[in-house]
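Readers should treat all values here as calculations from the given coordinates under stated rules, not as data from a laboratory. What you are looking at is a predicted structure, and each value in this text was computed from that prediction instead of being measured.
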Structure I
Amino acid sequence: MLATLTWLGVTFGIALGSAVVPVISIEVFVLGMASSESAPHWALIGAVVALGQLIGKLPYFLAARGSIRLPKWLHRAQNYRSVSPRRERFRMRTKRVKVWFETVRERCHRHPHWMAGTLGTSAVIGIPPFMGMAVVAGLARMRLSTFFSMSVTGRFARFAALAASPALFASWFNL
């Protein structure tokens with residue numbers, strides 16, 4: 001019992017870390033853990049990972065929504081007296097992306113169910129990337145309860161299915 005709780009704590013920590021630093025792959029960890037002999041139940045793994053992922057994405061959502069203030073060093077510098085030609089070219093190139101982003105944001109305000117559906121799809125299959133969708137949901141001023149319910153449900157479905165897959169394949173091939 002203590003070993004199971006320890007592994008679930010480690011799983012929660014790695015899920016939280018992978019939500020904050022997307023270089024860490026929680027999918028590989030879940031598959032490895034679910035493949036072991038003494039793995040916890042797949043639903044328990046899915047629930048712990050979903051909760052860790054949500055808590056890790058919550059600061060991105062809240063910062064984009066404006067509910068929390070970012071540290072001063074993360075703010076853009078305000079002195080634009082000497083703009084280099086390279087910076088000006090970059091600004092012009094990103095102008096289209098900014099216009100597209102504002103269009104998506106406006107659609108999200110007009111159609112909140114569209115945003116909830118996109119967030120849920122992203123939470124399950126990862127396309128569009130869930131980290132980006134957490135930020136877009138914050139910018140669209142999605143309610144926290146909607147963000148929480150769609151994210152936890154989608155992430156649970158994703159990681160519970162992933163945790164159940166090694167046992168499913170093993171039963172198919174009688175390994």
Structure II
Amino acid sequence: MKIAICGAHGVGKTTLSKMISEEFWLPILHDIVVDAHKLGFTINEETPIETQIWLTGKQVEQEKKYTAFVADKCIFDYHIYAKALDMDKDVIEITRKIAIKTQNYDHIFYIKPEFPIVDDGLRSTNIDFQNSVQETYENFMKENKIKYEYITWSIEERYNQIKWYITNN
């Protein structure tokens with residue numbers, strides 16, 4: 001089973017991914033954005049094209065490596081951020097094609113921002129940027145007719161919603 005937890009940064013994807021991973025005994029895909037940051041890549045509003053392409057390739061590699069997983073960042077993210085950052089049109093189109101062609105999720109759960117962003121030194125705390133990413137995400141899902149479940153409310157309620165969808169669909 002391949003599960004993607006989607007949404008802008010700071011919405012609680014990692015927390016939910018850990019809970020779902022434990023419940024269903026699924027590995028969580030490693031957060032390559034953390035790796036990129038540790039390697040000195042610029043992340044968030046200033047992310048350059050070469051970083052975005054590197055991240056996209058690493059995500060594809062991870063998703064191909066496992067037959068089952070929970071992803072708190074999925075292949076869609078790298079297109080969404082390229083578009084939200086208004087990168088070069090070729091990069092936007094390449095990341096879109098990769099996202100559409102390679103995605104192979106059994107369940108996609110989408111979360112909107114509902115809580116203040118926690119400053120962890122990695123994620124942007126810029127609310128306008130987070131909202132831009134959210135809007136870009138919603139448009140992408142709609143334009144590409146990607147089926148997803150919208151998850152909302154507290155962490156516990158979100159967890160219960162995801163658990164219900166997985167066990168009943």
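From which structure (I, II) was helix-only ellipticity at 222 nm (-39500 (n - 2.57) for each DSSP H run of 4 or more, over all residues; to 500) calculated, if the value obtained is -26000? So the calculation was done on I. If Rg and Dmax of the Cα atoms in Å computes to 19.7, 70, which of I, II did it come from? The read-out comes from structure I.
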